[in-house]
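Take a look at the structures listed below.
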Structure P
Amino acid sequence: MILSYTLVALALFSLPAAVKATPDGPVVNTTSGSYIGARDTANVVDTFFGIRFASPPARFTPAAPVSNAPNGLQSALAFGDDCPQFPGTAILAVAGIPAGPPLRGANQSEDCLFLNVWRPEGTSAGDKLPILIYIHGGGYFAGSGSEWNGTSLVQRSVATGKPIIFMTFNYRVGTLGFLGSAQVPPDSLNVGLQDQRAAFRFIQDNAESFGGDGSRITISGESAGAASVHMHYLYPDSQRTFRAGISSSGSSLVLNTPACEWNDRPGGTYNQLGNVTGCGTGAGSFECLQNIPFDTFWPLALTTYEVPGGGLPPWSPCKGPQGSLVDEYPVEKVINGDFLDLPIITGTNRNEGNFIIGTSFLDLTPQPSLDEENSLISAYIASQATNNKTVSQATLNKLLELYAHPTDNLALNSSLYNRAAEFTTDYEMLAPQRLFLKTASSAQRNQDVWAYSFQQHPSDAPDFLGAFHTADLYYLDMGFTPVPSRTLQSQMQDFYISFVNDLSPGASWPKYTEESNMVMRLLDGDVQPISDTLRLEQTDFLNEVHVMKEFGRFG
């Protein structure tokens, strides 16, 4: 994947003056101990930051519940450590637009499995409020629960008479969360997803202590967090920890979920890690990687994040054997309808790919001729294949034809950029969403599912980005600078709050059905249901089984 990016320095978090840590602050008693939080009197919310939901994890091993909770009252006034990621707590940005708000944990540490809570001020144990859990994004290689802020959503929920509790948490990312190889024991594969499952279990088990209802939990997320929501539908826990989901700009097919042994190939991530650490890639390499002191291991591991050409770091969920959580290719489970039949909202932004591909294509000087452009587009499309698959020339020719005339010409001087952006939007987001919706909304299944198309362009972003990946988060007011127009923000928050309370976003938003195929257009001043027809010919082709096989979606 081609992506130009810059590293943006982040500020450390400090408590606002209105947040008071007092001896009579709110207290919760959990299975990891008792915690005293803060009363944010200015915003009329109670907060608890840095609550431990699992024991400090051993490297690459699944999280375990806290077995010996400390006696006495623990402080929940500051975020726990963020999970290790880029040095200097830095994140991705394109054209000055960051992929996420600042991380606010004071440090990065392998001991990072903490969660954070925002609830209406004065909420008491036993109040039975519904809970919205937010899974952070970051491509499975970055991000933290400390980025996000539930104050605005909780305030809005109280104002509309449908109060909710909002929670975020950390999970291991990158090398530490998604080490993939035939040398890795099954239960040590996809531990980042297993961390998420551990957080869900802790929240359900302790819901009443927070004033929540463990039977009314909705999981949600954006980007990698949205893909995670789908993963938990496809690979459910034996303990049913949630009743509904909201997936924003992500699907279980986004990163193809390659076979774990694909990382063992020359140049693969496990191959690189074994070589740079001296652990090798054969028998004993996994144990060697586990036992290297962190201060020695981490700088070496970071070298595997440096992708030639500025691509995304390649650590992500992988398909392993039985016992690895992801033991079957997601596309097979989606097509076969082998996933939870629970209510879900799922949606994409109209111009997802514009942010994902960055500005590499846009910045070419001079812009290429048509023949050169077709050659570059063809090579870019072919590069998306995983599992050592090769995209046939016939498929490449068809895709060049389908994306010859972009529908959104946001970069006026680069048809190359517009074509690449639309292909990326469709391949990574829109086509996988429609594949899921086709199965979920079938007459035989008739699942309660709602879909949306977010089409609003944030006013301060460059025009060529359009309604880019993460643009919807500006209108949920969860951490990014609030947008000037609050009409769309209120509408979107109300949809989510209603869904968390009532398992429906409201009467104005029709379900997505096999007959109607209606999605809610989220556009300031024009929120209404529309037919889901944008580039339908393109996504139908991308969803043909033989095409998906060529790209490696079936392994």
Structure Q
Amino acid sequence: MVKTWIHNCLERHPKCRVLHAWRTSGSGFQPRRLVDVGATDGTTWRLVLREGNAIFPATYATVSHRWSPDQQFKLIDKNVEAHTNAQPLHLLPQVFQDAVKVIKSLGIRYLWADCLCIIQDSLSDWEVESLEMCKIYTNSICNISITGFEDNSTGFLGKTCGYLPLPCGVQPRWAGKIGGGWCVLDPFFWWAQVTKAPLTKRGWVFQERFLAPRVVHFGPEQLLWECASLDACEAFPQGLPATVESPRHTGFKKLDFLLENPADKGFISENNYLVSMTAEDLLYHWCTIVQAYTRTSLTKPNDKLIALAGVAQLMSRSNNHVEAASSEGYLAGLFKQHLLLMLEWHSDGNISSRPEPAGVRPPHYRAPSWSWASIDGRVFYDYLPRNIDDDLLWARLPSWQILIEHLNEHMNTEDASPWPIASKCLHWKSLILDVEASVTNAGGSRFGQVLNADLVLTGVLMLAQDIIMTSFSNLFLRPVLLYLDTPTTPDQIQTDTLLLPLRCIQLRSSDNDDPYYWVTALLLEPVDPGESTYKRCGMLSVISTDGVRELGIELTENPFNAKYSDDTKLETIRII
């Protein structure tokens, strides 16, 4: 089955070929180290070292697995030379013995695995190789993912169940005239076996799955397949039925936004495809990636940015057909050209109908407070300037919509009109000036670990409590939705917390409605007020036109303009 999937992908998926050429920049690459598993009937393996820039023809597979807490078998400085000589396969941990069996059966001779190909007791080697993940995974033939097993220390090939859960046909007696009856299947099996599987909850694996051109998932019930053109499994080898597909769980590798011709037009010649990432594509897709990535966890929290560096490198690639940020525009998990919008990440707020674990800032510095990477916990981008697709299947409601629906449900409509729910962003205006960010990274790469960073901008500072408490005393008057990055007590902020408005947004609930206005803002806590230095501690949105004017913002409807009144004091501040 896997051989067929790989063959069809290589020979019959022009979309996959075009995307692969884009991912790899059309150039050859070989990892610095590979594991040679030998011939099909061989019983030894050895470490193969690339000499300089010389590349020998070698199709290789990668492997994604969860390290065991007492991972004993790994490459360290003192055994590199020994591993370049033939070593018995039976001495490898069982998970790697099984992986070797898989790739041998597929006719693949070389394997790359982090614990066998990165010197684990060398920080310098790890710093170099961790920034090569983009090339390592995008140039592989496929990724073998031990997806369905929490503990793979004893291998995985012998753990899958002995039967294949095929769809079941039914023909009830009371529906005898219905030709063919019905087919019964679990529409959530992909969600259960892939999306919520133990391995896909790991931060490093998110990147490996995203970058590899093809992924073979070993699940507890069956094999599952992902490439840019096809999601499939043993039960549905030709592709998943529409009932199973969901924007939040399937199509992880499609990247359709890069192609001029949609994937559903069939097998179109490669010349009709054009990889063309616009600035808008970069914004929306990167924010989607961040939302998904922050659902995962890391054994070493300090890896938060480095474990996504390969994806960031791929998304920041620029050429004649790509209008995207260069590597110099990548700033601690955000992109410079969309910096203002990407500052609007937030926790899920105190939404009682959908509680999320509180965010936590780690004790050791890894990112500036204005970056989503500065907290452990899920983050969201609910305020991007795009139309809201009400028909999106199984879509997550944004937090602001939950709040508005709650207000309308409890509002006395005899005294006031219901709050409109935005369906279209007409326009937006910046409320800050002269934004400049600087980041210092380890190793001289923008994608390396962050050593320090700051954000200098000019805007208006006001006491957050004055706005928030007025709103909370009567939510139906001027609603404010508060998000604390690391909440300790719900709805509580410090008396010296400041509010920094970011954007004024012009919205409409339908094509026939008049526009109305929201404002997004950061919450800041002082670090050194004398030096105008602050840290981010949250975000809020003021979701009423009256509330916008209360901030001292003057509005004109046509043409849309938003500015502060003449007596408003602007300040230049630094956020670290």
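Each reported figure results from applying straightforward, stated rules to the coordinates on display, with no laboratory input. Bear in mind that the values here come from a model prediction, so they are computed numbers and not experimental data. Cβ atoms are built from the backbone, for glycine too; each structure is taken alone.
Annotations
- For 4.0 (distance in nm of label points 7 Å out along Cα→Cβ at positions 434 and 474, calculated) the corresponding structure among P, Q: Q
- Source structure (of P, Q) for distance in nm of label points 7 Å out along Cα→Cβ at positions 146 and 162, computed value 3.3: P
- Set P, Q, criterion relative contact order in percent (Cα under 8 Å, 6 or more apart): the highest-scoring structure is P.
- If helix-only ellipticity at 222 nm (-39500 (n - 2.57) for each DSSP H run of 4 or more, over all residues; to 500) is computed and equals -5500, the structure in P, Q: Q
- Between structures P, Q, the greatest calculated value of Kirkwood radius over Cα pairs in Å is seen in Q.
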